[in-house]
Structure 1
Amino acid sequence: MSAAQAVSDSELKTHHCLESVDRVAGDAETTAFKRRARLQQALWREQRGLPIGTQPMRPSRGQPARPIGSRIAVDYARDSGANFLDNETLKAVRNRIANPEPHQTLYEDRLYADLLSSMPMCFNLFGPLNGDLEAANCAVHTWWPDTPGEVRAMRFEWSPGRRLRGEYLENRSAFDMAFELEMDDGSLGALGVETKYHEDCKREKVPNDDRRRRYLEVAEATGVFHEDAVSSILGTDHQQVWLDHLLALSMTQRRPQLWTWSKFVLVHPAKNPSYARASARYEALLKDTSTFQVSTIESLLAADVLPIDAAEAFAERYLW
């Protein structure tokens, strides 16, 4: 981000957006991006007269709370659905909440009230397609032309199976969005998507022995990684992307009669330097890149496959 786009502490304070969590040690570029993204959401909220939220989101009795500009007051947010840009998207949100999955991790207050979270952003990006599978199919094949089959369902915050012993990754990993595909032979395919917005790509803890065993088993069986690549992923900022990619790979590996094709796509803003760098480094670890792709939010909007009003509203809110 250029110096001209950076925002001052004073401006952030004015809009209740000066947050220490936005500072990334040793990475001034990502810090500037995170600060600007938070301000972007506060300004969007203010322009619409939405009541400001707090930290904590729901203070306990007697617990001090402070205003935070990138949140909407939680009860108002839940009643109004104001975090979502159109009725079709709000319908998708409420339908997903009404249909919980086993062992899911879905924080409803955050979904409704946190403007900065990538979870509501994912709904706002793909939600306008939710009621029109023909439009969703057109979008998927425009964005990712190598995708086979036809879109038969859109699934938000979805996993093929969480914590199933001997199936998939045996953990709680899920895609932010998955497009379920019907193949020509009647089998299924899946295009799993992870969306990022304000986040920086952080180092992760090395998994415990049991988890690591499972992940290595899946990774080694795929044949998509360069030799010794996995040892350079564990405990690094590549690990979360790797686990999402492994979830997609595990589908065709563990249930080949059901899932005959899968791919993982990481979506982030072009201006997010942390994910731009990390995804490029991750891709360099692959000897077969056919099951992994990175797309910027800007490229998806530029493809002109979303409803015009929805695309314009999304760009106005999230980009600058």
Structure 2
Amino acid sequence: MRTVSVMFPAAPTRPVLPGDTVAVVSPASWDEASRVDQLLDLLRCWGLAVRVGRHAMDRCGYMAGADEDRLADLNDAVRNPKVRAIITTRGGCGSFRLAQGLDVDALRRDPKPLVGFSDITALHQVWHAVGVPSLHGAPSSGQHAEDVRVQLMCPEPVEVHPEPGSLTHGLTTTGTARGPVFGGHLEMLSRMVGVVDLDLHGHILLLEATRTVGLGMVDRAMSQLLLSGSLDGLAGLALGRFEGFAGYEDRGWTVLDVLRDYRDRLGVPTLGGLPIGHGQDARTIPLGVMCTLDADRGTLVVDPAVG
């Protein structure tokens, strides 16, 4: 993908209104038909018309069909002027393959938010590079669903507080920071270095992760972001859920030791313990828009993605 120069924060898109069309696509892994049907019913209950990608239910190993078909569905949604938001069925694996094929010119001409998280972080980076807000979350159930509805349809700020006793809560420092918020799944952010220009100068960086291997995954990902210069000038650090790391130790260190080491190197206000990422009733937040991180009060307040 060619480098895209934009001014941050991203400009809000218009709210999604009752009667508007949203596209449902599967740029990563496939999901069970029953879960997709639940998603479609939910969106229709919100008063929205739903356009399902032609290949949204395809299967090719762990991915939802061939790369060219998943990309075609995504670009069709980006190019269609009737589509006012793009909802992904799930994460998993496969979004990375599509990052350089997205029609960024069409997205710039007709900005519309992308909704998803986990593996979808790869595509959020394209939206961020173009300067279009997106939503880190998914309208699956519980708080996820209500957050997505409000953030697509109502121009209201989002306020998130730490979960008491959560794994990363103890990494909170003092101080405040204000800047555009961007981030997502740690491994996906680091893997995209060199593929999409990731400039986080003046930003609040949001990080969440799931444990598939040991602490080395977190360490290598943080090192890549740091040594690539992506974190130069970072304003603040927001830490969400690191699922699967509770109780895991490697030669005397836990994930908190790894994150604390990099937090101290960055030397920026940090708010940990946020209910963002994987797990029950996680919060959805906009990416690319302004936010205020107040570690002293324990709040992350994010401007709306729509306006």
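Here, each number is a calculation from the coordinates, and none is a lab measurement. As the structure is a computational prediction, the values presented were derived from the model and not from experiment. Cβ atoms are built from the backbone, for glycine too; each structure is taken alone.
Here are the numbers for this structure:
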{"quantity": "Mean count of other Cβ atoms within 10 Å over residues 89-96 derived as 21.9 - corresponding label from 1, 2", "calculated": "2"}
{"quantity": "Value 22, calculated as relative contact order in percent (Cα under 8 Å, 6 or more apart), assigned to which of 1, 2", "calculated": "2"}
{"quantity": "Origin of the value 15.0, where mean count of other Cβ atoms within 10 Å over residues 169-176 was derived from one of 1, 2", "calculated": "2"}
{"quantity": "Origin of the derived value -8500 (helix-only ellipticity at 222 nm (-39500 (n - 2.57) for each DSSP H run of 4 or more, over all residues; to 500); candidates 1, 2)", "calculated": "2"}
{"quantity": "Given 26, 19, 18 for semi-axes √(5λ) of the Cα gyration tensor in Å, for residues 9-184 alone, calculated: source structure among 1, 2", "calculated": "2"}
{"quantity": "At a computed 31, 59, 10, 0 (P(r) over Cα pairs in 20 Å bins from 0, in percent), which of 1, 2", "calculated": "1"}
